[in-house]
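Participant: Next up: the structures, one after another.
All of the numbers you see were taken from the coordinates with simple rules; none came from a lab. All values reported here derive from a predicted model rather than from experimental measurement. Cβ atoms are built from the backbone, for glycine too; each structure is taken alone.
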Structure I
Amino acid sequence: MTHKIRLNKYLSDCGIASRRKTEEFILQGRVSVNGKTITTLSSVIDPSKDKVAMDGELIRAKKLLYFLLHKPKGYITSTNDEKGRKTVVELIDTKENIFPIGRLDYNTTGVLLLTNDGDFSNFLAHPSSKIPREYEAKINKPLKLEDEPKFLKGFYIDGKKGKFVSIEIHKKDPTTVKVVTVEGRNHFVKKMFAAAGYFVNALDRTNYGPFSHKKIPVGAYRFITENEIAEVYNEYAKK
């Protein structure tokens, strides 16, 4: 399958410099494709076929990696921690510098994506993409039926209104509630419940867009395929 991208994006993905800086390199005539100097910013290449060089030195593409982790409790969603706590990247067996997309609290479990692809990370986390996140919350008391519509109407959280896309009370255990939101703000689900007078004792993110931890043991992970990445863009990119 042919997958063409802008030359400046390719250079940036390879870690040469920022996109804006790589544009300068192209205009300066420092970049060549298959031995031909390129000075047009709109140029596109096929990374699987074309040979790109800068100042005569062949550029090796950085392999983009994507992981779906079933995050356990007791891990910081970060690449490092000044307090010496365990981080989620320690659970992934790779030598590449990867980073988590978004955050899950220290004791929140569930779906967490990690990558070294900044564009994919920005796309997935950006509010305009409106990618749904599904959570299962265990709260301190049964959720009253009359409170259910309040979450769909919304509360003001830190000065900005937020709401759940859907909410479902477990039939046999009304202290277990499943919610869906497109919000990615820190502690959003916990703050929503707090706004209605409830406290979240445990929180698990069961889905992030099409990604689920259903078949992944706690603390384990799997690779995400290129086809899955393409499907996310096809589903959620603005037409």
Structure II
Amino acid sequence: MPEKRLSQRVAVVTGGAGGIGMAVARRLAGDGARISLWDVSEKALEAASRMLPEAQTVHVDVASYPSVEAAVRATEEALGRIDILVHSAGIAGKNAPLDAYEIEEWRRVIDIDLNGTFFVNRAVLPGMKARNYGRIVNIASIAGKEGNPNASAYAAAKAGVIGMTKAVGKECAGYDIAINAVTPATAKTGILDELAPEFIDYMLSRIPRGRFLEVEEAANMIAWLVSSENSFTTAAVFDLSGGRATY
């Protein structure tokens, strides 16, 4: 039997207890990777461990750098190293016009969606550099390219993720490390529960495919981006927008 393409690889998936994160984790496990699921919800991690019993689970708050550092140590102690990072953890935040947006809600979205991406990338990169191997996919959003009205904090955070990914991908281009972002349109995940029905209708109306992204479709693209087959492309952005993106 031929070796699976991610055999001998260790993959961390943040936000891995559900949504796109869980779909990615299951796909990477099927490709032979050993999986560490990171999530802020202990209850969700318990459920995830029943869906993917071979995976390690780590309770982590990505908005806290000490928590992220502890998660790296726990994963490396259990699995030896981190070869792959798929950073899926994030929130949508509340819907409101910018001039009425709550200051603390703005900070919460930026802390989780942007600072959390920085923290997790920062924490795993030293080990990848030391081993001269790594694959990172940061999950941004089409909102980071085009902006969504009444979601300025989320759009700003995801635009920041895109810019950061392009910068760090260039910084690490001299290594066998590929760092890319994907920009999904709205997917059928629990994040929809955070949004007003009229905002969900607006986002659906913007997708030429006429439907939301299936999480397995995201996993299919990400599975290639984190493989050794992706040995050249880095600091790039891949659309999962169903035709919505105009650039």
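Participant: Please state which of the structures I, II yields 14.2, 47 when Rg and Dmax of the Cα atoms in Å, for residues 96-167 alone is computed from it.
Facilitator: Attributed to the structure labelled II.
Participant: Please state which of the structures I, II yields 1.2 when distance in nm of label points 7 Å out along Cα→Cβ at positions 24 and 136 is computed from it.
Facilitator: II
Participant: I, II: which one has helix-only ellipticity at 222 nm (-39500 (n - 2.57) for each DSSP H run of 4 or more, over all residues; to 500), as calculated, at -13000?
Facilitator: II
Participant: Taking Rg and Dmax of the Cα atoms in Å from the coordinates of each of I, II, which one would give 21.6, 69?
Facilitator: Traced to structure I.
Participant: For the read-out FRET efficiency 1/(1 + (r/R0)^6) of positions 80 and 112 (r between Cβ atoms, R0 = 30 Å, to 0.05), a value of 1.00 was computed from one structure; give its label from I, II.
Facilitator: Answer for the origin of the read-out: I.
Participant: Additional query: Distance in nm of label points 7 Å out along Cα→Cβ at positions 32 and 64 computed as 3.8: which structure among I, II?
Facilitator: The read-out was computed on structure II.
Participant: While we're on this one: With Kirkwood radius over Cα pairs in Å, for residues 8-71 alone derived from the coordinates and found to be 12.4, which of I, II does the value describe?
Facilitator: Working through the options, I get structure I.
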